[in-house]
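Dropping the structures in below, format is structure tokens.
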Structure 1
Amino acid sequence: MGKQKRRAAASAEDTPAPRTAEEFGDVLLAAAYDVARGIPGAAKACAKRLANGFEPPPELARGADLAGRRAITRVCRNGWLPEDLDQAARRRVDEFAVPYVLDTLAGYAGQFATLHPGWREQLDDVGAAGWWSTSEPHFTQWAAKHILTPAEAVTTVVEALGLLVSMPALNPVLPAPGTPYRPTAHHTVDEKQLGRVRALLAKAESSSFPEEAEALSAKAQELMTRYALDRVLVETSVPDIPASRRLWLDTPYLDAKSLLVHVVATANRCQAVFDPRWGFVTVVGDENDLDAVALLTTSLLVQATRAMIADPAGRSRAFRQSFLVSYATRIGERLGKAAEATLADSPDADRLLPVLASHEVKVKAAFTQLFPEVVGKSVTVRDLDGWDAGRSAADRARLHGS
């Protein structure tokens, strides 16, 4: 392996120096693929070759812009969204590469007149906007903004490109820029109701009493279920086209946290699948139900983490993993019962049951189409004390919170 790397380095040195912007772009992308393959020092070696001094070739900046455009075009056409790129960059590249990725994204999206509203919203959320002048290459202005030497700038760009070329194709969540789309008129949010749910979850997250926090979360689930059922009754004439959304999780204990997302999704009439390579869960369901899943999952993860850390026995990794698995399992049981009770108490239960059954069929069909080869995976529990503590923490919830 070492001989192969030395031969590769030698052949790179023997290659004629690039002269045009296109040739510089090709060299940068070739180095990016080396970074993606895990070859040590590939980015720095490229920087040494292309920018060994304080006056790099003038075509280097244009070549960097060309390489970035090629890489980001592929990524966006393969289903990655602004939030996905932001999350992936923050996890895998350094503090200077993150804004480079977002700038490259903003430059790409800015060339399209047709852009899905969800894309625009996510661009705003991650702060991807074109701040630079078009009179000179973005690379030059970005390097000056972050006070990087030419070698540092090239190293960072190659590492950012290495991230982009390593990104696999994802199932589409929103239409790519430039792609025609059909507006979904039925996704209307009751801001007053959503505000009540957010207020309950905010109180749950700030409470220092586990029983109160979990009762507030259960009350939020009850409100979301009632809202969903009321909406089903008035929207029976509207085509119910399931949507999808990706929820990113923070390390550690990704398997256990993904289980919590799964049980919350199930309680809210959705289906979920975890991608362990990148650390996100894709949830499929009605747009309003996806809002509920995102809100409740975020709050429960905060509460579960706080309860786990507060447990005096919870210092080992095995304990915490088992705690979170148990917590998620029990929360799933209780959220499911809360949703069933809300349906049973509805005066329109007889009308709702066939509509919900039809909705479930549509969600399953959409999920199967997106993920035809999903494989179930078990989560290991190695600490019985952690399991008992997690179940106890989840069991304190009063589902009809007073």
Structure 2
Amino acid sequence: MVKGLYIHIPFCHQICHYCDFNKVFFENQPVDRYIEMLGRELDLWKASGALNSPMETVFFGGGTPTALDPGQLERLLGHVRRNVVLAEGCEWTSEANPDELNRAKLDVLFAGGVNRLSMGVQSFDEDLLGRLGRTHGNGDVDRAITEAREAGFTNISLDLMYGLPGQTMDQWEKTLDRAFSYELPHFSAYSLIVEPKTVFYNLLMKGKLRTPGEDLEAEMYRVLMERMAAHGLHQYEISNFAKPGRKSRHNLLYWNNEEYIGAGAGSHGYVDGVRYSNHGPLKKYMAPLEEWKRPVLQEQAVSPAEQMEEEMFLGLRKNEGVSETLFREKFNVSLDAVYGEKLEKLLAIGNLERSDGFVRLTDSGRFVGNDVFSEFLLGD
């Protein structure tokens, strides 16, 4: 059963140097037509019956949803309200850039049903922000948080990044100091991954990108975990920390391997056991919708073996880990029957632990999470 809805807004006023998401410069793009076609995609999903069950979460991602002006945001929100039944207490998140937020946009979002903001801050070192291609400054963050609270938002999250080119531990500590000063209920913090087709990748290939190195990056992660805990923010996933009751319920859908609809150019979804992706280029996305057809690029029915793989490498991202009882209920087979040998190896070297009916990463296992996850690919 579908529990969540993701909507992709691919427009940005500035392309960050590390970003490989599906996005385009806002200027001279068919933004209004895109919003109309997004509404049409939701119409098609409603007609299919997939939106009949109440949505527990809605998430606007990008790109940058707040690149839209207040009128465009209002039309987007109207498409959602027309097609989607929201569960009581639905968590409705919008990503946001601090320098693009203003009181008019915040009022439209809050009045339209959005009750959670996820702001891309990345760093409070303005030199580093410039290197990342970010356009906001620290004053923009101060103003955005103040105005968001004035508009009624109490559930605000900040995205932070570490392992950045030229970043020192002192810069990371000062970013954390300032982040904690806002007394927010949620933070996400990610290490830099240099992806192909980005400015940073091109610099790396030319030998012009100086990253901190694995040892300093690991130390930054250790400091992150210690300081989040000291400020009462519980680590519930490798990169996410929250006050009690403030976990990202939408992202938990992904890590719990639940089904969700993805709408918009380049979005991905998981419905009725089928994972699919939409066309990414705007023209290819909108052309099928002009004829009232879904803009699907590819679909794949997920086999039972693949479902078990996903259960493991998604579930192990969570601090609570993978439930042995739930695994047996879902797949009618025990965890040991499928992964016994690999579990034994990872338990022996100390990257996994087993207690209270869960298998989870150890503290040391979090530092090599990707290596652990790869062990549960049945093809390996």
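With volume of the Cα convex hull per residue in Å³, for residues 173-308 alone derived from the coordinates and found to be 189, which of 1, 2 does the value describe? Present the calculation step by step, with values, prior to reporting the outcome.
On the way: 1: 117; 2: 189.
The value was obtained from structure 2.
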> Given a computed value of 2.6 for distance in nm of label points 7 Å out along Cα→Cβ at positions 165 and 277, which structure among 1, 2 does it belong to?
Replying inline: 2
> If semi-axes √(5λ) of the Cα gyration tensor in Å comes out at 31, 28, 20 when worked out from the coordinates, which of 1, 2 was used?
Replying inline: 2
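-12500 is what came out when helix-only ellipticity at 222 nm (-39500 (n - 2.57) for each DSSP H run of 4 or more, over all residues; to 500) was calculated for one structure; which of 1, 2 is it? Before the final figure, lay out the partial values.
Working: 1: -21500; 2: -12500.
Source structure for this number: 2.
Computing mean count of other Cβ atoms within 10 Å over residues 285-292 gives 15.8 for which of 1, 2? Could you put the intermediate results ahead of the total?
Details: 1: 22.6; 2: 15.8.
It was calculated from structure 2.
The value 0.60 for FRET efficiency 1/(1 + (r/R0)^6) of positions 125 and 317 (r between Cβ atoms, R0 = 30 Å, to 0.05) was derived from one model only; which of 1, 2 is it?
Working: 1: 0.35; 2: 0.60.
Answer by label: 2.
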> Where is distance in nm of label points 7 Å out along Cα→Cβ at positions 213 and 245 largest, in which of 1, 2?
Replying inline: 2
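Read the figures in this text as sums done on the coordinates, not as results from a lab. This structure is a prediction, so every number in the text was calculated from the model and none was measured. Cβ atoms are built from the backbone, for glycine too; each structure is taken alone.
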